[in-house]
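What follows is calculated from the coordinates using simple rules that are stated; it is not laboratory data. Fair warning: this is a prediction, and the values are worked out from it, not measured in the lab. Cβ atoms are built from the backbone, for glycine too; each structure is taken alone.
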Structure P
Amino acid sequence: MAVRNIHDHWEARVDLAASFRWTARLNLHEGVANHFSYAINDDGTRFLMNPNQMHFARIKASDLIVVDANDPDTLEGPDAPDPTAWGLHGGLHRLVPHARCAMHVHSIFATVLASLKDSRLPPIDQNCCTFYNRIIIDDGYGGLAFEDEGERCAAQFVDPKQKVMVMGNHGILVIGETIAETFNRLYYFERSCETYIRALQTGQPLRVLSDEIAEKTARELEAYPEQDIRHLAELKAILDEEGSTYAT
């Protein structure tokens, strides 16, 4: 069963709460329907997650619940997670050891990309290059992400360098080793999708980079030092200066 112990994994709780708050500020969330998780044990089967249907803009570190992906009673009791959140994140954390953190949203531009017949993201700028050959495109949408659908999605994360899933007809699922890394990837993927969609709207030909330059740029960005850590640290500093309750 989902349990709450606010004294454990406090730093992770604070980082995750800040990510929720900033995701809401950037309007990357959708109502109370989306969810983030972070694994807190070695095999990833126990993880922090947002409470069922709490708005991202209100989530505090102490609100996060602890979920056990192997516990059949997880969906019972007052602190039960959203069943689709448990299905999607439970399957992911059980089957994908390198997915320590997972963030699922229906952000506007990424969901537009997921709604196109061709959901590829061409390398038309530096941000788009970040994801060159590093995206899974799922074209087998099977309805709400209950347990079977969650496991179907998780089974596609077989290449460790592919850390973004464009969930066709649905949204996106982003994974990473840390909360900072995953949030940073989520942020830049949405920015990349926005650039691409707005470029399409001009009706003008796209300036697509060569495969060689796109791959070179992707590798350079992967090796760029500490951008994710500093990005989240700056966002927390802004929240702190504003007197936010996220870290309580």
Structure Q
Amino acid sequence: MTLEAFFLAHPETAIAFSGGVDSAYLLDAAAKYAKRYRAYYVQSPFQPRFEREDAERLAELLSAELTVLPMDVLAVRGVAENPADRCYLCKTAILSAIWKQARADGFSVLLDGTNASDEDGDRPGMRALRELGVLSPLRLCGLHKAEIRKRSREAGLFTWDKPAYACLATRIPTGEVITAGKLEAVERAESFLSALGFTDFRVRTQNGHARIQLRQAQLPLLLEHRAEIAAALRQWYRTVSLDLEVRE
């Protein structure tokens, strides 16, 4: 099946939109092939500011209607306690909120950007997709990540080379309570490192301590700014360390 054929069969669709590579390409396909569509972005403490900015920028580029739904995911039962199934609880709440608004807007089909490279074991939230009847056209059409990036580049989407990004809550280990303050500290720390030129990295946190994960190629940049980074991150963390198991 092609995406054009999918949208011919589903001409009116709501799209759970994150602003990442996959949902961006899906939105572009909807703009080309759907009869009526709308993107829905859920703004929560788990998403950094740049994700919403990317989502709004892309929607404007494609002249797509975008609805931003604010949500306090920390108020969702069980999420703040950060259990092993936190992603499922969060995903269920987010998709339920999108479904509620989408149905109010007259849509009966909801899509997300899961692709053919995403196996069930890779995403704890996959269960939520199945239970809530969310369709994943990129996966149904057999489109893998590399192909989506290639097509996105050809389509002129600025997201084509955007690094994979997991929500801020993933920086906090399972079982440690998640608070708005911890999420804000992670966002500020990662924003500081981004401004220095770091890409595709993480600032992990545990009980008030920060651990930086980055790619081996960026180790020289870290050493160049070591003192500056330590001083900045000590605003939010008791200690700052480097994870020797660097991202590959």
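Assorted remarks:
- Parent structure of the calculated result 18, given that relative contact order in percent (Cα under 8 Å, 6 or more apart) is the read-out and P, Q the choices: Q
- Among P, Q, structure where Cα extents along the principal axes in Å, for residues 101-180 alone as derived comes to 37, 30, 20: P
- Comparing mean count of other Cβ atoms within 10 Å over residues 197-204 across structures P, Q, the highest figure is found for Q.
- Origin of the derived value 22.1 (mean count of other Cβ atoms within 10 Å over residues 189-196; candidates P, Q): P
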